[in-house]
Structure I
Amino acid sequence: LSIDEGGKQIVPDDVALFGVYPNPFNSATKILFALTEPAEVSVDIFDLCGRLVREFAPKKCVEKSYTVVWDGRDNSGKDLPSGVYLVKLSTGKTVLTRKVFLSR
């Protein structure tokens, strides 16, 4: 959970994205994260073409652990096809991404 910037590692100090479990998944997966300070958090799911397929409403969160459950559907409730998707978690200071594989 760090970024190498010119030989210097930068570790986000406001949020930790523990992972996406299970991965691969069939019916639902859990996105696990924790905050060290209050923040507005948004979780978005993108396909590999960069299209936003699922958007979870931004939520004001306090310092603690959270779980977001994604059921493999898009914003209109339609089942998405099997494939690799990107989970993007954003706070005001940090953006973290993870790959997840949906297997129908």
Structure II
Amino acid sequence: VVLCGEFSRTPRMNDGGNGGPPLSKGTPGRDHWGNAMFCLLGGGGVRGGQIVGSTNRLGESPKDRPVTPADIHHTIYRVLGVDPNLSFLNHAGRPVPALEAGSPIEELL
């Protein structure tokens, strides 16, 4: 089971204008925040009960052991037994890697 979000929410409420993000349209709240995200993995050979990485005190950015989306993809490929060097041919016949550069999250394996 894989449950991920490509972003979290801003660590602090914005004021909906005057200093808030440009698209806040005057509504106070929390906006998309791509500096930190979450992903839960379970079953399929993943070691449970692990927390990998953390954010700074305010949840604004990774503090230790940052993990990239490519690392998550490499982890999934590893537990499924898929070759991480797999590539596909594009319309011009050129090979395109299935995965970006990354490494499996060893703490979960």
Open item on the list: With distance in nm of label points 7 Å out along Cα→Cβ at positions 69 and 85 as the yardstick, tell me which of I, II scores highest.
Closed with: II
- [ ] Consider the structures I, II: one of them gives -3500 for helix-only ellipticity at 222 nm (-39500 (n - 2.57) for each DSSP H run of 4 or more, over all residues; to 500) as calculated from the coordinates. Say which.
- [x] II
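Can you say which of I, II returns 16.4 when Kirkwood radius over Cα pairs in Å is computed? Could you put the intermediate results ahead of the total?
Values: I: 14.3; II: 16.4.
Here the read-out was taken from II.
For the read-out relative contact order in percent (Cα under 8 Å, 6 or more apart), a value of 22 was computed from one structure; give its label from I, II. Write out the running numbers ahead of the final one.
Numbers: I: 28; II: 22.
That value comes from structure II.
Every number in this text was worked out from the coordinates using simple rules, so none of it is lab data. Small disclaimer: the values here were computed from a predicted structure and weren't measured. Cβ atoms are built from the backbone, for glycine too; each structure is taken alone.
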